[in-house]
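Taken together, the values in this text are just the output of simple stated rules run on the coordinates, not laboratory data. These numbers come from a predicted model, not from an experiment. Cβ atoms are built from the backbone, for glycine too; each structure is taken alone.
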Structure I
Amino acid sequence: MNLGVIAAGDGRRLKNEGINEPKPLIKVFGKTLLERVLDISKNYNFDSCNIIINEKFKEEVENSEIFEKYKEIKINCIYKSTPSSLHSLNALKSFLSGDSFCLMTIDSIFRELEFDSFIKQAKENKESDGLIAVTDFVDDEKPLWVKISNDKEIIGFSSSQENSKFVTGGIYYFNKGIIEKTDIAISRNLNRLRKFLQYLSETGAKLKAFSFSKIVDVDHRNDLLEAENLLQQN
């Protein structure tokens with residue numbers, strides 16, 4: 001299984017709140033977000049760690065020499081600005097096709113014990129096309145709500161809450177063959193990862209949900225304290 005990491009955003013919201021470091025280099029509980037995903041890749045023995053980082057941050061990321069500290073793992077890094085999160089995933093296609101993969105956004109902070117259970121279930125996930133992390137902790141301005149059956153099958157995704165209490169959490173597992181569908185989705189102008197998930201659901205992909213108690217996306221200054229409090233509970 002490979003790991004894909006999306007970090008192609010420009011961190012505009014954090015910069016507007018006075019945090020000028022590139023998002024991959026922002027520290028949470030003593031480690032940068034980049035170090036955190038590299039630790040995950042190492043600790044869970046992913047075959048490779050494949051990251052797309054906004055090209056405007058290339059010099060600062062390279063100068064940080066963080067990648068030099070992780071020579072024992074296979075790292076493929078693309079520096080590129082993309083028009084959407086789906087385009088970012090598509091840019092990693094050459095590294096992620098041909099095998100199952102775990103995908104996460106670089107700013108997703110979660111409890112390691114829950115991620116451990118997520119990966120174990122993903123590895124046993126032979127009958128469905130993917131496993132999607134969900135949480136009932138909602139702090140996103142525009143969350144993607146998930147409708148789930150009693151046996152954890154995903155019925156659909158929606159921008160409105162309706163009868164759902166769960167939202168997506170920025171952590172995903174997909175079986176072999178799913179990433180090739182990003183080409184079709186982009187050709188249909190489905191230019192966000194959330195729309196890709198909706199497309200998969202609507203075209204018959206079998207997706208299951210895995211519940212995390214809490215996942216924090218580091219998009220605002222206040223999220224840093226929330227994320228550190230969560231990590232202290234590990």
Structure II
Amino acid sequence: MAQPTDHLRRSFIYRQLSAAGAEFLDLADAAIASKFPNEGDATKLGLADLSPLPRTGFKGPQALTWLAGHDVAVPQINNTANLQSDGSLVVRLADTEGLVLSDLKSQSDTVARLETLTPTSGCYPVPRDDTYFWFLLSGVHAPDCLLKICGVDVRPHKFPNHTVAQTSIARLGTVAIRDDRGSTLAYHLIADSTSAGYFWDAALDAMAEFDGRPIGLNSILALG
């Protein structure tokens with residue numbers, strides 16, 4: 001059975017996941033939690049740790065132009081995201097900043113390809129694998145759960161799919177990205193990796209009212 005300690009790169013909360021009984025899958029040169037005993041229902045309310053998956057960023061006055069010149073469909077409006085043909089997600093955080101998230105099976109090469117290129121003047125890479133944690137909250141109760149700890153109203157009629165909020169969640173500066181999985185509401189939650197353990201526990205506490213629990217990658221992929 002895969003173990004986080006088999007890899008140099010590990011989730012920031014792998015000890016908490018292991019203590020919760022997580023089973024792990026080798027993926028993207030790391031081990032990702034694939035399932036939990038008595039795990040939550042992803043269609044109702046579940047929280048998954050996607051931190052082992054690849055992600056990267058670029059900043060500077062030419063960052064978005066540079067990305068667009070390398071076969072990336074960059075959103076036209078700040079605080080929106082574009083799903084790419086290979087399943088990766090490109091997030092426009094500002095006129096001068098983009099964030100790129102791998103597809104959830106880590107089959108696309110977009111992140112790795114961009115990281116091998118040399119940016120031009122006015123664009124510089126901002127690696128995010130080590131600086132940001134990456135969680136995903138899914139299910140019909142996700143908006144109501146987030147309303148308890150989030151500074152932005154992320155209910156579906158206020159926050160369309162692929163909308164982005166740079167806000168405070170559980171008193172931590174967080175990027176929230178709505179990215180539905182099939183017909184199920186889902187929100188990527190990305191913030192400072194040094195606070196990953198605190199945020200995980202705070203989110204689970206907020207979820208308890210709705211019987212929300214941790215879920216593994218398998219449950220997320222099953223949503224479509």
Out of I, II, choose the structure whose coordinates give distance in nm of label points 7 Å out along Cα→Cβ at positions 140 and 164 equal to 0.9 when calculated.
I
For FRET efficiency 1/(1 + (r/R0)^6) of positions 36 and 172 (r between Cβ atoms, R0 = 25 Å, to 0.05) computed as 0.60, the structure of I, II it came from:
II
FRET efficiency 1/(1 + (r/R0)^6) of positions 44 and 156 (r between Cβ atoms, R0 = 30 Å, to 0.05) derived as 1.00 - corresponding label from I, II:
II
Quick check on the output: -5000 is helix-only ellipticity at 222 nm (-39500 (n - 2.57) for each DSSP H run of 4 or more, over all residues; to 500), derived from one of I, II. Which one produced it?
II
When Rg and Dmax of the Cα atoms in Å, for residues 4-67 alone is computed for each of I, II, which one produces 12.0, 37?
I
Tell me which of I, II gives 25, 20, 18 when you compute semi-axes √(5λ) of the Cα gyration tensor in Å.
I
